[in-house]
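Structures incoming, each one as C-alpha cells.
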Structure P
Amino acid sequence: MQDVSVQEQLQQILLQLQRLEGQHTDPVAQILLSLVPLVGIIAGMVVLIIFIRHYYATRRQMIEAGRFPTPTIQYLRSLALLGGILAISSGLPLTLLFLVVEGISYPLLGGLIPLFVGIGLLIFFSLSRTESEQDR
C-alpha cells in the first residue's frame with residue numbers, strides 16, 4: 001500500500017468534486033435543491049412562532065395561578081452557554097476545514113461566523129453573572 005499524505009488525499013477529493021461540479025444535473029433536481037432552503041426557513045419560522053405562543057401561554061397561566069415564573073435571566077444565561085458551546089463546536093472544525101481546503105478566502109467565513117457567535121455568547125454568559133454569583 002502506498003503512503004499518501006492527507007494533503008494529497010484532500011487534493012484528490014477536491015479534483016473529483018470539481019469534475020462532478022462540471023457535469024450537468026437534471027433541471028428538476030436543481031429546482032428541488034433550490035427549494036430546500038426555502039422550506040427549511042419557513043419550517044423554522046413556524047416552529048419559532050409555535051414556541052413563542054406556547055411560552056407566552058404557559059407564563060400567563062402560571063401568573064394567573066399565583067406562581068410567578070423564575071427569573072428569565074437564568075434561562076437566558078443557560079441558553080447563551082448552550083448556544084455558545086454548540087456554535088464554537090461547529091465553527092471551529094468548519095474554520096479549520098475551510099482553512100486547509102480553501103486557504104484564506106470567503107468560504108472561511110462559513111466557519112468564522114459561528115465561531116465568533118459562540119465566543120460572543122460565552123462572553124455574555126461570563127459577564128451576566130447575578131449578584132449572588134458575584135458574592136461567591
Structure Q
Amino acid sequence: MVGYLTLFGWSFLAATVVPLGSEPALVVLIRQGYSFPAVVFVATLGNYLGACTTYGLGRAVAHVLRSETSSRTAKRATELVVRYGAPALVLSWVPIIGDAIVVAAGVARMPFLPFSLWTVLGKAVRYLAVAWGARTLL
C-alpha cells in the first residue's frame with residue numbers, strides 16, 4: 001500500500017510545476033512485482049489529478065500568461081492548444097512542453113471534459129509504455 005501511495009504522490013507532483021519524474025517510482029514497483037494494472041492506474045490517476053491542478057493554475061493566472069511577456073514555451077504551448085484543440089493534450093506527458101500545454105488549456109478555458117479525456121488518454125498510454133518496458137526489457 002505504501003508503494004502505491006508513494007507512486008501516486010510522485011505522479012501527482014510530476015504533473016505540476018514541481019520538476020519531478022514519476023517513472024523511477026513506477027519502474028521500481030513493477031520490478032518488485034506489484035500489480036501491473038494497479039501500478040498503471042495509480043500513476044495515471046495521480047498524474048491526471050496533478051494535471052488538473054496545473055490546468056486550474058492556468059485558468060487562475062490566465063491574464064498574466066496572455067501578456068506579451070509570456071515565455072517562448074508558453075507561447076508555443078498556446079499555439080498547439082489553439083491549433084489542435086483538446087487532442088494536443090495527448091502530449092501532456094512530454095517533459096517541459098507537456099506542463100505548458102496543460103497550463104495553456106487552462107488559460108484558453110478549454111472545457112473540462114475534453115481536457116480530461118485527452119489528458120487521461122495521453123498519460124495512460126505513457127504509463128502503459130513505461131510499465132511494459134520495465135516489465136519486459138529490464
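We did not get these values from a lab; they are worked out from the coordinates using the rules stated. Computed from a prediction, not measured in an experiment: that's the story for all the values here. Cβ atoms are built from the backbone, for glycine too; each structure is taken alone.
To which of P, Q does the computed value -28000 (helix-only ellipticity at 222 nm (-39500 (n - 2.57) for each DSSP H run of 4 or more, over all residues; to 500)) belong?
Only structure P yields this read-out.
Out of P, Q, which has the highest value for mean projected area of the Cα convex hull in nm²?
Sorting by mean projected area of the Cα convex hull in nm² in descending order puts P first.
Comparing distance in nm of label points 7 Å out along Cα→Cβ at positions 71 and 95 across P, Q, which structure shows the greatest value?
P
Given a computed value of 30, 16, 10 for Cα extents along the principal axes in Å, for residues 7-46 alone, which structure among P, Q does it belong to?
Structure Q accounts for this read-out.
Compute distance in nm of label points 7 Å out along Cα→Cβ at positions 15 and 55 for each of P, Q and report the one that scores greatest.
Structure P comes out on top.
For distance in nm of label points 7 Å out along Cα→Cβ at positions 63 and 87, the calculated result is 2.9, so let me know which of P, Q that is.
P
Quick check on the output: 20 is relative contact order in percent (Cα under 8 Å, 6 or more apart), derived from one of P, Q. Which one produced it?
P
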